[in-house]
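What follows is a set of structures for review.
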Structure P
Amino acid sequence: MTCYVTTPIYYANSLPHLGHLYTMIVADTIARSKRQRGIETFFLTGTDEHGINIERAAQRNNRTPKEQADYVVEYFKKMTSAFGLDTAHGGYDIFMRTTEPFHYEGVGEFWRRVAKAKTPKGNDALYQGHYEGWFCAACAAYKTEDEYAKSENPDEPPICLIHETKLDRVSEESYFFRLSDYDEALLSLYESRADFVRPEARRNEVKSFVAGGLQDLSVSRLRSSVSWGIPVPDDPQHTMYVWFDALTNYITAIGFGNEQQNRAIGFEKFWPALHLVGKDILRFHAVYWPAFLLAAGVEQPRAIVAHGMWVDPTGRKMSKTLGNTIELDVLNKYFPIDAIRYFCLREMVFGQDGRFGYESLIDRTNSDLASGLGNLSSRTLTMIQRYCEGRIPSRLISDEARLRAKRAGVETDEATVSKLLAQAREQFIKHFDDFSFNRALEEAWAIVSRVDKMISDARPWDLAKDQSQRQTLNAVLYRAAETLRWLAVLLYPMMPNATRQIYQQLGLPDEVSTIDPATLRWGDLPEGTQIGEIKPLFPRIDKARIMEEIKEQESGIGTQELEKRGGSAAVGEGATQSVPATTHSDAVPGVANFIDITDFAKVDLRVGEVKTAERIPKADKLLLITVDIGEEKPRQILAGIAQYYEPEKLIGRKIVVVANLKPRKLRGYESQGMLLAASVGDEGKPVIATFAEDVPNGARLK
């Protein structure tokens, strides 16, 4: 038996963000679970590297398209390593790139098969025609009238409803895929396989879209329009539509159309795949991809499972404009990897949108992990160390002692405890396999609470004082330790680092990643085992201090390494560098997104003169400055530049201030604007924007 699980391959024109991280955590969790159960598993992630967006990004950054893709891939690989998702940490098996030579060969073979195919209605699956319509480069998709909004100015192109960017008018010769002939075949597929698209709400969404009528799909562009793409076989004047190219990666990665890759991995061995995708790209995976596969005569995926999106704690969509994005470098710096994994899997009902905030993450970590699982592990092992000479005690208890304990409200009957665990395990696995990760974790934490209560009710610290209670003491501690072993096995796919620590601290030599939960038997924890060194699994997080540090960090130069390499940055309260949560975003590394002149006009930039500057106690990075921007009284601004500028040397300097930024409090001070600076060199040194000529205070920048 084998399993093949994939994330989408992410468009290589923007840095990884929370959406990417979440999908990879889910895929990694599923892959670890399958491997733990003895199923040979192949896990794919990677990048989609062709198309007009990559070309444009490369041009803006004075790079070739391949250099641009390499540049972004570097950050994806750093992210996967930092969060323990790469091959070295037991994560993905391949980081797929659509610029791989074997992919070119495989896509060529796939195109030829489709080109030879007849549709269910007897027509050629591919044909040449003329395409004229609106194309969104950020979506890498052609837009119908219900998918864009008309501009207020009739001379301006319409706006993509997803990215709120202007569409490109495309009018050229094109190859078309006769998607309109596959409506009945697709509907039949959805009906015959109720679990093909999940969850059910998404399946109904897809069925409704297909039932509403399908339009033929342009699947090529003239090389004169889009040169950065895979050439159409036997017609090099055309390049393939980026989604035709990208979707095919799922089969070329494991050897379709390339003998060398097939020998190394095995297409027949691993296909079909379980595709995990965000709901924003469901149509491409649940409509276009199955239709392409039908035409090529390739088996359909095992399932296409769509998850929701992360929103901020108030329910707003995360966006760079709103300043409510979650920074991956902040997560990596302040939070344990397993705490992030736990929060993502517990907080989001899979398939629905979930709320993500730093404060919520801290609260979950402290309550569920530090005070929950971590506390149960620590108190159990500490008492075994203290009362049992550091060895797993005997599980045996006489009937008399058991009844005495039961009358005291302490359940020590093995049959009762083991039955409870077995039932929880079955429910845990059922919910896990149904992608209800939050409910699976609820089952596990019900056990944590139950055993924690057993310990509190038994009061081992009192039992240890009475030699006649020795059997009860041993029985209580054994049952707690054995429960920890079961929890470690169940929770390993979700929290691999913490569960390995539990196993090591229990003194067990086995690798928890290789133990199938279905094989767990009560009482297999060997009595007399010497426990390992006891260490806290999840130290409590000082919420006030960490939130203050995060706010301070966000108020200064953003920490994205990309910006440190010479990109521009805004310095001051409220400035962050972040990436919008979309798969085919129009964000470009090192370059701001294109905006309309009306967007730029919303930012009120003023010339200001620094009047005072001083350090803030216990805030190494912040300076408190007052700036005259031509108003009745100077503005007070907090800026994260204290490590690079002496306060007294700033006085009298002319700077650029964002005057209409919403005020925000930090360290007890209100920041009433933001100064601008560039981020220079590997160190990300801020260089304040200033003027070569004398300009009056308050003058506007246009």
Structure Q
Amino acid sequence: MNPWIMSLVLLLGFGIFAWSASRRWRLMTVGGGPNRFDQVGKRIAGTLRYAFAQEKMRRYPLAGAAHMLIFSGFCVLLLRSIILWGRGFDSQFHLWFLGVGQPLGNLYSLLKDVFAVLVILGTCVFVYYRVIKRLGRMTLSTEALVILGIILTMMVSDILYDGADIVMHAQAADVQSAPHFSIWEPAGSVVASLLAPMNLGEGALNCLRHAGFWTHAVLVLVFLNILPYSKHFHIITAIPNVYLRNLDPPGRLAPIEDLEGKVEREETLGVARIDQLGWKAALDLYTCTECGRCTDFCPAANTGKVLSPKQFTVDLRNNLYDRQEEFIKKDKSEHEPIDLVGPVINPDVLWACTTCRACEQECPVMISYVDKFVDLRRYLVQEKGEFPQDLATAFRGLENSGNPWGLPAQQRTEWMEGLEVPRFEDKPDAEWLLWVGCGPAFDEKARKTARAVAQLLTHAGVSFAVLGGEETCSGDPARRAGNEFLFQILAQSNVEVLAAYNVKKIIAICPHCFNTFKNEYPDFDGHYEVVHHTDLLAKLIREGRLKPTQAIDSNVVYHDSCYLGRYNEIYDAPREVLRSIPGLNVLEAKDTRDRGMCCGAGGAQFFKEEEDGDERVNIARTRQLTETGADKIASACPFCMRMLTDGLAAEDNEKVAQQDIAELLLESVGPAKTTENKA
């Protein structure tokens, strides 16, 4: 081998990459961003789980296995590339612990050959997906095939190098028969057995050996230098992106700090431009593999809306790359103020999002989407006053009446008629506050849920009370719609009311309220023990305080609320309650648990018309549930209940009933002997 050529190859390869990487780094750090260098142990554990063990890829058996083979192969073969570069200077070079004949050296030689073959197989799987099956969710580009071709060529050239080397050593030892098969170099031995009968001379074998050597040694560096300019940049950025992921609860959106101060300083409320997204968002954009799994499970995309989470990310990344020269050469104050929404992102894309987190659940490299959608909405709502007109009604209602419908506060207690439900003002020593929420307080159907929960708590002897007319919206729809200012007003007001009654424990009927109190109110000094009613009911059944005895002979399918499931990982408790009811046969939809399709209400969608598409999200989800053959649909969210009820009506399906889990449990337990709430 030639030390001068190898020196030039390494200098050029790593030098050009260093230049490209430094530009990508400077571009990424144009904006500010959060501190993601805390909780080191938790970050390392997550990186091992999601990046190295690739937990999320296990959902896709063939593709997941192929990806794992390629990833593992690259990890193993990295040492091989280092060894080959070293042999450019010394043909006998080995890393000091991987010498020929040494136990570790033999073991590594075996692993290297095995993984080279496995990488070839994995590469063939992805060629199949892109050329033959042509999966629609993927970006089917020539670039991807070039990358796969490089990987395949690297593996083949490495095996060819070993095979030619084995034959040359056999000839030098004057071995007349075919070279001996070595268990420590199985792939190389197979190639050697194919080359030996050709009776190639030393010159021809040496040419093959050099071709294999230099092809691998150079292609590794070519591959490295392509990465910063392709979607395969994730090969470098995926592990850091997983390590630097947001460790806050998924249900927490970061608040805009010092809202009034920002207004006085004329700072942007929300994100208007690409350089305001921050360094971690830019790293997300670098890391997108364009696999399309996010879009595959997006309820908006699956019902024909213009929203595609994958395309949203690609459009943002393209905008960032297109403005690279401007950002890395100019001071931040000199950046041209080009808004993202409009020129880059269609507003309908932004408003079609239900914030269900299906995209984030599926992303194998832990890219976040909901925070970006909400940040862009925040700017439109608070700075430009641009949002769907229907939301204006909801905002006025929240501001003036404490509920998105603008109904009088005194109607909040109508659901209690006929029940002796105590209020906190009359029972200040109650253990639990039952937070009813706007849906169960005002929606006629959801009121049945509130009544059922109150009766079950009474039956079980739980000490609870309600706020009645003092309760106002938790603020979830305002925050998800981008009206952070209104959300913070509602949150601070609620925290003050709860502090006045010294509330420590909250039972939430609505998953949106549950999520907001549990994960977002701590930012406003609201620290509570919060449970969803299904979790508490399951606990009361286990303790024997609620005993379902009346049989309900029905087939029921449970619909997972996004804010209960994907946001807070409550999947088992609702099913536990249902399975405790005699006669009730619990079915599962094809898309269930963390893959359950959104009902379409989240992200303030409940209070506005859907964007144009092939069909409504709630109808599509209702159809998925009724296809199970169930005669009852159980839910645990008042907004899901309304969306599914409307879905059944739209399908003219009068055979299927839609009820909250609490209603079904009450039918089985029977009404309390007394309506008086026990202390």
Structure R
Amino acid sequence: MSDSPKVDPELVAEQDFLERAYRRLDESRAEAVALSSMVEVGKGGTNQARWEREIINQNIAERLSELDIGDRSLCFGRIDQSVEAGGGSYHIGRVAVSAENKDPLIVDWRAPVSESFYRATGRDSQGLVRRRHFISRSRELLGIEDEFFGEAAASQMAVVDGRELRGEGALIAALETSRTGRLSDIVGTIQGEQDEIIRAPLPGVLVVQGGPGTGKTVVALHRAAYLLYTHRFPLDGQGVLVVGPNRLFLGYIEQVLPSLGEAGVELSVLADLVGGVRVQGRDSFEAARIKGDLRMVNVVRRALRDRQRPLRRDLRVGYGTRYLNMTVQQSARIVDEARRRFRTHNAARKFVISSVFEALANSHPDGPAEVTAVRESLSGDEEVRAALLWMWPVLRPADLLHGLYGSRALLKSAGRKLSEAEREALFRPWREDHNGSAVVWTVDDVPVLDEAMEVTGPLPKQQVRSDGTRADEVRTYGHIVVDEAQDLSPMQLRMLTRRSLNGSMTVVGDIAQSTGAWAHQSWDEVLDHLPDRRPPQRRDLTVGYRIPGPSMDLAAKVLAVAAPELSPPVAVRDVGDAPRFVSISEVDDPAAVILHEVEAESAALGQGNVAIITPTEQYDAMIGEFEQRGVEVGRARTQGFDHPVTVVPVSLVKGLEVDTAIVIDPMGIMHGEPQGARSLYVAVTRATKRLVVIHDELPSFLR
């Protein structure tokens, strides 16, 4: 009698099916590569042939990108429909795969028939009799999990906060996987409330409020992939933009969309949207507040008008044996006419030049001279060039702001509605050896530079991008996804609105995690500055998938102080390691204690990553302590989370997740950050497994 365990025939059958699907995936890739030989172009090839080859190669590249799933699982489930719903059976996967006869083997997760895989519940089966979840590792099927629909359906599913969890086993397995320092897709474990957001209609602004661990970021990225699939035309041509709060965050999310077969989405921080400038660091709280204020719109416009000036004295230049003249009054009329006729400053430059030479030609004592001849003769004259530079200079946005910020007189003229303290916050000494392009601007300068770009307009001669737009023109997008939007200033939101082609945006964040100089108290404050062509939609994510119950209980105590009007997410995992508190109040060498805890947590964790979250002002000192002791750690600001142990300032950790978080000096975070309690809330909600708080003194609500 054999003692070998019985093998589930269903598991064997599904494994055989998956192997067939993987073979067809490999064959599809080979077929795509073979298409490259369709058009051969030699030295004598025609322009038409070259164009055809370029289009084919582009299509091949896109198809290969879709089919390149790496070691990610191809298929994550199956649905069986009732007879009334059609009686079909469909395997749902990352990309569509067809059999040799073109019948579908795997259905793309974004296809309409796949919707019931994510939406069906015991109360609404959506025509299903069974839903099967796969638990896989690469090409190996480790297990299957069936949900049957009918009278007993409601009792089969786990319920959290009134919501049924789909595929609980597969979901928990995914949640307990160690972090890699990169955000992973959730395409196989999307829950109902998440799917409703992903498949929401394209038009208008959709606001998604989600607490820590609710998956708002990854849901927004899956929504971008879904919209591109469903609305390939026109979005493929219009473009989709994803805007993150910083480059560390972009590095963290960069693998999600390619893993879903969408490599053409543009990932950016706001600074990337303004070309020709270097951006680094942030301003003081006071300067950031004023630079984010909508009053800066008028400051920029008045600063520009201060550079559009009549002459201070009449212009008199020699022309042969005669003199030509232009009066101050004539120069004032030219400036006024240029302002009236043209929307942007640089667009009026040709008109001003022509008008000046026309005025000079008409002043010839023997009667009007030929304008062309006068222009050819005097275009190099120093006095004429100085007059044109004074009246209407060619201006780049950076030059306009560099001059404005460097002059208290110009700031007083342009910022007459600002207080003296606000103008002083904007002032920085002008350096003669710096033009605007050489200045290192701050993140908070970016929307002001963008406003300046709006009013100065493109330069007379400028490089053209590959998509046909000019390098100094604003590019618009068919859909924009904005993450961590709760911190964006009115000027930053205005900048994003300017790039929306038709008002279609997905805006995600958590009001409780508003920590910047422009931390908002409600989404209405954000919506006031976004497109309003259609009434906005509002969705909430209420279930926390990432954070274990004991850590969420601790976070709830912080939330009660940080944002008492909000409720914390309900944790899916009600078990887990309790947060540990380590006091260093009576320790001679606090750094040694921190090092010991890092080593202990790394050992307890095994695989995965550890983040040491410090007050922003302690970041450099913390790295220095480790260096002095010969301990290698990652630096979040420059290296991301590629190292097993990484030091990260609390100001950069928002939106990220780690296996273990070691939060240093909660009182330092409370007192040192602009929104101290909210910053602490961010810090204690990053860990998916273990949380340690190292303190000299604890806030009263944590004692």
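Nothing in this text is a laboratory measurement; each read-out follows from the coordinates by a stated rule. Note that the structure is a prediction, hence the values are computed from the model and not measured. Cβ atoms are built from the backbone, for glycine too; each structure is taken alone.
Of note:
- Mean count of other Cβ atoms within 10 Å over residues 26-33 derived as 22.9 - corresponding label from P, Q, R: P
- When mean count of other Cβ atoms within 10 Å over residues 242-249 is calculated for each of the structures P, Q, R, the largest result comes from P.
- Among candidates P, Q, R, the computation of Cα extents along the principal axes in Å that gave 102, 63, 45 used structure Q.
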